[in-house]
Structure 1
Amino acid sequence: FTSCCPAWVRYCENVFPDMMPNVSSCKSPMQMFSKLIKEHYKGEEKKHIHIAVMPRTAKKFEASRREFVTAGIPDVDYVLTTQEVISMIKEAGLDFKKLTPEAPDAPFGIITGAGVIFGVTGGVTEAVLCHVTADKSSNTMKQIAMTGIRGIEGAKEAIIPFGDKELRIAVVSGLANAKELIEKLKSGEVKYDFVEVMACPGG
């Protein structure tokens, strides 16, 4: 199971704790980046505050988890939702057309296609498949994109050729769909090599 959605991880902890050993130990992108950026600027005299802007309130809970606190200091100092940031921008009367554009600090302005699709349901799976496949040709990347694993449907599955094997993959969004899938897995009705779960419908 993927681990980038904190609401899903918390749901699994509470409802299906016996399945937690199957959940990836990878941190979410927010938590990975917080460690990276604090390590990058660690030697500077100035104090750095890491503020994450996220679309989900579950990210506030994620940032407060004990495993994401280092030496008593949270890896992410503050989490603001996109709605909170919009309200702050309006309250401050900021006009973005009048602001002078600035480039992000290097190397943090570098983006990848995998990063762009990561937040939508199926995007994590597609990014993983693109990363692990030996053939990085544009044709292979297009074939992976055409599998249909990315999209707004609540539950999808695919069989992907991988070397001399086939990978059985499931992608679900919405916790009701996750619950149904887990119950099928536990009963032996289905079997998968990789399962992506997002709590919010659509990712």
Structure 2
Amino acid sequence: MRIIIADDHPLYLEAVLGQLEKAFPAGSFHTARNLADTLALLERESVDLVMLDYSMPGMNGVEGIPTAIAAARGTPVAIMSGVADDDAVRACIAAGARGFLPKTLESRVFIQAVGLVGAGGTYVPAEFAALPSKPAAPATPTLDPSLFTSREMEVLALIVAGASNKEIARQLDLQEVTIKLHLTRIFQKLGVKNRSHAAVTAVRGGLVADAVQ
């Protein structure tokens, strides 16, 4: 996964970067300290997810979100914030953010949320789940779970959660080469070419839930 992480607090930025590097060892990560630097990165880098601090320079709260979304050209944008109240969450989602990640999230949930949003899903903490979210994308015809084996469904759920092949193999007690074979069959059945597209298709087709609770 390719991610831009933008936050003006060096210690938090370093902590998030460390978590992401551990969770996505094959990923590539770019950091910024303000919105202007983030926009500059978006001009020259192709990424899967943009993570922005709610209150860093240039953001002015939600005002910077539409600017970032326009520069991201379809790449999902998630907001990280130390302020997590109804008004802030509602405003961010209404402005087009695909995720709201409180800085108090547990590490495990944070990584799952990052994987979900990066794959095209939406994440809002459970306590804010009733708030209005971004309008849904055009519906994909519901996919038939019976087309997939139980093991393929387990692998698919872990893909949506952002797990790497190595992590999936460890959780399911399988060899990594076996996971790759499962992925090949899953991609064929979904008609996709990569894991990100597989995750999005699975969520939109109703095979896997689109939020981490």
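Every read-out reported here was derived from the displayed coordinates using simple, explicitly stated rules and does not represent laboratory data. Keep in mind that what you see is a predicted model, and the values were worked out from it rather than measured. Cβ atoms are built from the backbone, for glycine too; each structure is taken alone.
Taking mean count of other Cβ atoms within 10 Å over residues 66-73 as the criterion, the largest value within structures 1, 2 is that of 2. Which structure, out of 1, 2, was Rg and Dmax of the Cα atoms in Å, for residues 90-153 alone derived from, given a value of 17.3, 50? Matching structure: 1.
When volume of the Cα convex hull per residue in Å³ is computed for each of 1, 2, the one that comes out at 175 is 1. Tell me which of 1, 2 gives -14000 when you compute helix-only ellipticity at 222 nm (-39500 (n - 2.57) for each DSSP H run of 4 or more, over all residues; to 500). Attributed to the structure labelled 2.
Sorting 1, 2 by distance in nm of label points 7 Å out along Cα→Cβ at positions 42 and 98 from high to low puts 1 first, with the largest value.
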